[in-house]
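Alright, structures below, take your time with them.
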Structure 1
Amino acid sequence: MKIIETKLKGCFILEPVKLGDKRGYFFESFNENTFQELTGAETRFVQDNQSFSAKGVLRGLHAQSGEHAQAKLVRVLEGRVLDVMVDARPDSVTLGQYETVELSAENNLQVFIPRGFLHGFVVLSDTATFFYKCDNFYHKDAEWGVRYDDPTLAIDWKLPQDELIISEKDKILPFWEK
């Protein structure tokens, strides 16, 4: 597995070693020992989630706070998405900065997003199946977020505004405040 550190400290792109022949392919999508050795992140995942979405569906920007904060390891099983992570850690030198990575079933890239980050994605293909591991259980009362179209963050979602499909819950999230 190849690990690429992003400009956001503690946030990594993971590229698996894919072995293939005429029968198909095989790759190890997660190995706790390798992950901890290469990233230094001692994360124990306790919950897996999966979503299916149509083109233009934008989910985000979401996080959980306090003792319910979550680190995530995300990947795409089918289709293609633009994955977005925003550093929301108050003491971070990259507070308010974001990183984007295109994840697809073809490139098999994964992103590790540490606790304290906002996260979201938009589907670029006709459909996408998105999978993520979390190191803490979901807790509704700890959920918070920031509007996807926040002018301070100015995230380029790679699709025109009129093609985005956004939940009512996400449309009323507050704007970014440092």
Structure 2
Amino acid sequence: MKTLIFFGSARKEGNTKEMVNIFIDELQGDVEVIDAYRSTISPCIDCRYCWYKKGCSIKDDMQSIYKKIDEADNIVFASPMYFYNVPSPLKIIIDRLQVYWAGVLRKDRPELGAKKGAILMCGGARPFKNQFIAGEIVLKAVLKDLSAECLGIVTSSYTDKFPVSQNEDIKNLIRDLAKKINTTLI
């Protein structure tokens, strides 16, 4: 089993990384983390190349990421929320995943459920209604376009005051989600 994790945090050792580490500790198989902040990826230019050919006209780090996505059994997004959504380096990657959405136009998109997916999100602010809703909408849609069924979402609020490393409830939710990825058959 291969798991590909998209890590969207500027902080190499912050709360999002803690969530990823806890998740990885429970996973079986091979794991690779794509660090959005430390990748060289250009934004989508809406050239529509991918509408007609499976691939992207821009030649950068995304070329190897596409291959890793295709080979992965599981896709996970882990990100802090900046103004209700993922930070811009991760959003650039998401926009470049248009290649997979365009499979609908090319008529070569795999059915939903070919892969398993999960989402980990954290925010430093106190909890409030709909704190993670925009990120959830975007990331669930992306998983669907990658033909991955979202098996769960773990969110952690107020991490500026209560870090993930000190929150046993959140840590257990993360562990349970990783175990679900390990055992759920699609």
Structure 3
Amino acid sequence: MTERKQKTCKESLVIKTSRVFPQDTNNHNTLFGGKLMTYIDDTASISASRHCRVGIVTASTDSVDFLKPIKNDHSVCLESYVASVGRTSMEIFVKVISENLMTGERYLAATSFLTFVAIGDDGKPVEVPEVVPESEEEQMIHSGAKARAAARKERLKASRSLANALKTDIPW
């Protein structure tokens, strides 16, 4: 059995910064949650691709926790990286920081965890490199990975059970 390649979290680091314009906001003059979720999936997918360098698919958006609103004319900065891996899956952590561009005040606006699976040319999952956390933040995020993976498996089991009970015919 060959030893798996290793990569650090920072090798998959993606940083995306955008200004929040009026067309990006809702009736509360804050960034649309769906717009932020698009940014989150985009940056996370790049982190996953950088880590494994093969095709990837989003397996789940495990959580998006909106902590503080992001206002019009602020900036929104997303930092994502591979926090942990399974055999063929990667858990990506995304940290969302907003900045008031007039005062320089920065604050944590949201956090998110997503799972991606590496896919080979044949459409089947392929093994991914191990991930090595280095910084204090990376190690802290990595240390909770097993608990999040267990919760993810339970949630998926419940989702499959629910899906089996749901009807797909149109009732009208």
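Data for the structure
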quantity	calculated
Answer label among 1, 2, 3 for the case where mean projected area of the Cα convex hull in nm², for residues 62-141 alone, calculated from the coordinates, equals 6.9	3
Computed 17.9, 57 for Rg and Dmax of the Cα atoms in Å - originating structure among 1, 2, 3	3
Which entry (1, 2, 3) yields the derived value 0.95 for FRET efficiency 1/(1 + (r/R0)^6) of positions 30 and 118 (r between Cβ atoms, R0 = 25 Å, to 0.05)	2
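Just so you know, all these numbers are worked out from the coordinates, no wet-lab data involved. Predicted model only: the values in this text are computed from it and were never measured. Cβ atoms are built from the backbone, for glycine too; each structure is taken alone.
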